[in-house]
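Here, each number is a calculation from the coordinates, and none is a lab measurement. On a predicted model such as this, the values are computed, not experimentally measured, just so you know. Cβ atoms are built from the backbone, for glycine too; each structure is taken alone.
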Structure I
């Protein structure tokens, strides 16, 4: 069993973070001050966990390279949290040099005038802009309404947020509009009006390269958990090098053991339809022969 530990010092207190990972079983446990913080299963390739220690937003990354697991603990001090906002406010208060302020004020006025002119011109040419946004999965209230997720994106020096009510399956799995399972930290494209970033929407129809890699690892872990006779190489082979839509492919492979009642969009029936596609029939044969049958 692999083990990693870190000592985290923040806000006048010291916390001990310990990770235990069974590389054979795939079971992973994270402790904070000897209390279980979270438990995950079928971690055979890579994973990313984000959590709070007191007011600090932290993350632990797990990845496998050359057959060896690596573990990294980071404090996300650039995420928009109440504590980080306070830090930014304290930092801004220290910036009290009169000359620099005068120059900054002059520069800001000039930039605002230029932006105002450029914005009007840009709106006439192109109404919307595309950027990337990060999803946060968390139950919360906003303006009296209940939400279970949100996404944030940068607009200039501001961090914009939009609240989401995503579909939740009976087993607690939260899925996006595109049918894929979602976790905090997932990234997708966001479309917003250039002059009115409040009018925005997340685009779930296309995967960013890093997000596609994250999802691929998530699907591989699920496939290995539900069918231990497979190999990671077979699962990766099945998902790469074909012309099928990655979103539909990943969703059907991930939810392959769900019934239509448990997940109406992606389930064992839609998985069977996918695997009967001519491309997938040949792909399955080639991958299985190369990475499974020859291992027997």
Structure II
């Protein structure tokens, strides 16, 4: 969907790796785990599996063993077994076993289960909070877009609301939800979402442009002006924004500012279809400013 920012979310994994420093207090369980490590390195996954099962028989809360066994099953495409082990790893280890959520997400991806993918992607963002990466947050965003693409608007809205609550600083929650509303003919819902982004201190030129343009069209020039001024700093929106800025300043009787923006527009976009009218506006402003100066003398 080209209407949205492209979100490239890699599906995790495939390579089986194991870590050291296992945390079980059962020494024999750790010994079995360490043997499995050597077998994994040698590519002998069947033998590694046997030692991990022995470790878990001694200590069912040994989350590293659950995690590594789940990786083996995932690599063998035993998805249900992998999910069982990854869930056990997460239940036992919590945030220490956070990568289990990536594997659970990957299992649901292979099963083509959108609701399952949402469940685990959202769990990870909740767990990590402010430490969630842009990849983690963007994955939830992409899933909300997928809901919208599948005409599941209530699910998309609910997911965006959760993401905005968890990470109110993430601009694309507001931007993409607002775009969905615009695309589905619901502008009355879109612009309040953009306003929420501004209220939460989100810095995004497209949001500034879209909300500023709407406020301009509603003739709320004083509110539109700062948003359009910010948006004008982004080259992508500058040609469209400058005429709106000129008009805002004209309506607010900020004549020197309007004249400066006219000059900027003519210098930067001389081939624009609006160049002629902007030139006339600049000439009128120049005359008005000169007359005002003479009147003060």
helix-only ellipticity at 222 nm (-39500 (n - 2.57) for each DSSP H run of 4 or more, over all residues; to 500) was computed and gave -23500; which structure, I, II, did it come from?
II
Of the structures I, II, report the one carrying the highest value of distance in nm of label points 7 Å out along Cα→Cβ at positions 58 and 106.
I
Which one of I, II has distance in nm of label points 7 Å out along Cα→Cβ at positions 74 and 154, as calculated from the coordinates, equal to 3.3?
II
One of I, II was used to calculate Rg/Rh (Cα atoms, Kirkwood Rh), yielding 1.03; that structure is I
Matching 20, 55, 24, 1 (P(r) over Cα pairs in 10 Å bins from 0, in percent, for residues 130-209 alone, computed) against labels I, II points to structure II
For distance in nm of label points 7 Å out along Cα→Cβ at positions 114 and 242, which of the structures I, II scores highest?
I
Quick one: FRET efficiency 1/(1 + (r/R0)^6) of positions 162 and 250 (r between Cβ atoms, R0 = 25 Å, to 0.05) came out at 0.05 when computed from one of I, II, so which one is it?
II
